[in-house]
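I've put the structures underneath this note.
Laboratory data are not the source of any read-out in this text; all were calculated from the coordinates shown. Given the structure is predicted, the values throughout are model-derived calculations rather than measurements. Cβ atoms are built from the backbone, for glycine too; each structure is taken alone.
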Structure 1
Amino acid sequence: MWALLFPLPWTAYVRLMAVKNDFARRFYETEALRNGWTIAQLKRQIASQFYERTALSKDKAAMLQRGKSEVVEVGSEAPVSASFRDPFILEFLDLKDEYSETDLEEALLTHLAEFLLELGDDFAFVARQRRLRLDDTWFRVDLVFYHRQLRCLVLIDLKRGRFSYQDAGQMHLYLNYARANWVKQGENPPVGLILCAEKGADEAHYALDGLPNEVLAAEYRLALPDEDLLARELARTRRVLEERADT
């Protein structure tokens, strides 16, 4: 009887009781059962705000599928994209509606410890406004990090507005330069991350797919919407997935 009422290990329920949002708590319990998460995986998903991130994502089905594959640890054979979140939740920046890309960068550096937690494990800060000169023109990379597991530099370009295919071209240029001039012996080729307020799925796909350099685009959110809205969005996505499975 108890196994029917509490199918997860007791340790899992101890961790779930710390989740204050009822919708989120039920979501984590359901996904843990559906995907066979270990206690460590459940804790990691809660700590990374997987519920909020999935509800905010434009491709919720892909996020739920990604949660299913979390049993596979990120390693050398895993895609680079598995090491990066999308969207990023940056509520801790406390930015208002009117802000510039410089304001965004300053806020991220002021809250660097929180930003590193949001980036995920294995990121280390390297530089801001890293300068590079091409012919007679100076360029600047907003932020540079190093990823220990991927063993590569991560160049981040901050965009206050919508992602554009031109952003991909600019990042491709930065990565070519970084690979030739900044990468040290034994390191892998650098990775580019374009952090933007909005991206179109099709434009991002066709702008980034097939590039010789690894360039990713991810959205950021400065605030979470209403909890009821998050719950409705996830419930609708689950219904669609269940309908697909039945056909």
Structure 2
Amino acid sequence: MSREIHRWYSPNLKKEMEIVVYGHYGYALLMFPTAGADFLEYERFKLIDSIGGFLRDGKLKAFSVNSINNESWLNNRMHPADKAIRHQQYNRYIVEEVVPFIHNHCNGLVPILTTGASLGALHAANNFFRRPDIFSGTIAMSGSYDLKSYTGGYYDDNVYFNSPVDYLPQWNDNFMFDQMRRAKIVIASGQGDYEDPDASRQLSDILNARGVRHWLDLWGYDQPHDWQTWRNMLPYFLGYIKF
């Protein structure tokens, strides 16, 4: 399996950022790490191995980015307003730097499907919902989509516009919702230890109310908030994705 590590200085984040690319052909799978982890997390925990068949067969190329969650929502020394600003800088890094890198690496405007588990699911879903004109769908696993759970009660526009359960019910942008309705959307969760399936149900209810077709899939009570669940989920859902 092809594997490349790239890095560059991000003007949006004012620091060097890494990205690892797996595979040689196909649509793009943009992967966001969990919690405070790095761009190699999915490799270390064998999630890349679990989708190895798709990569070797040229069905997709996976791009795993670094997180900056330790410089935003997981940094208890920062004021929530500064955390939200840093989060917005990360969004710009993804859209203005990572997306062009993906298109260049793939030699064209390939579909980009976002994915992530846990806090990575929030990033994956949020980036898709904010820009369905750029991203072609999302597979969000075991996420919580209410950013306020990370703000300690703080709320401003930067929090609002990164909290899907807040902005999706209020948006009146028909173009963006038309883009969402054409996309591949999977909202998944286990129901075992440390999972929060109600968070997925809440997001699903909002999407249903806005007429956005999606796949809500709640796995069993034997599926915990852990790597084995996600190693089973991701290849399962990818098997249904066609571009």
Going by volume of the Cα convex hull per residue in Å³, which of structures 1, 2 comes out largest?
1
For distance in nm of label points 7 Å out along Cα→Cβ at positions 36 and 132, the calculated result is 4.3, so let me know which of 1, 2 that is.
1
Looking at structures 1, 2, which one was helix-only ellipticity at 222 nm (-39500 (n - 2.57) for each DSSP H run of 4 or more, over all residues; to 500) calculated from, given that it came out as -9500?
2
Which structure, out of 1, 2, was distance in nm of label points 7 Å out along Cα→Cβ at positions 116 and 196 derived from, given a value of 2.9?
1
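When FRET efficiency 1/(1 + (r/R0)^6) of positions 180 and 228 (r between Cβ atoms, R0 = 41 Å, to 0.05) is calculated for each of the structures 1, 2, which structure yields the highest value?
For this comparison of FRET efficiency 1/(1 + (r/R0)^6) of positions 180 and 228 (r between Cβ atoms, R0 = 41 Å, to 0.05), the top structure is 2.
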Compare distance in nm of label points 7 Å out along Cα→Cβ at positions 100 and 156 across structures 1, 2 and report the one with the greatest value.
2
Which of 1, 2 yields 3.7 for distance in nm of label points 7 Å out along Cα→Cβ at positions 44 and 108, as computed?
2
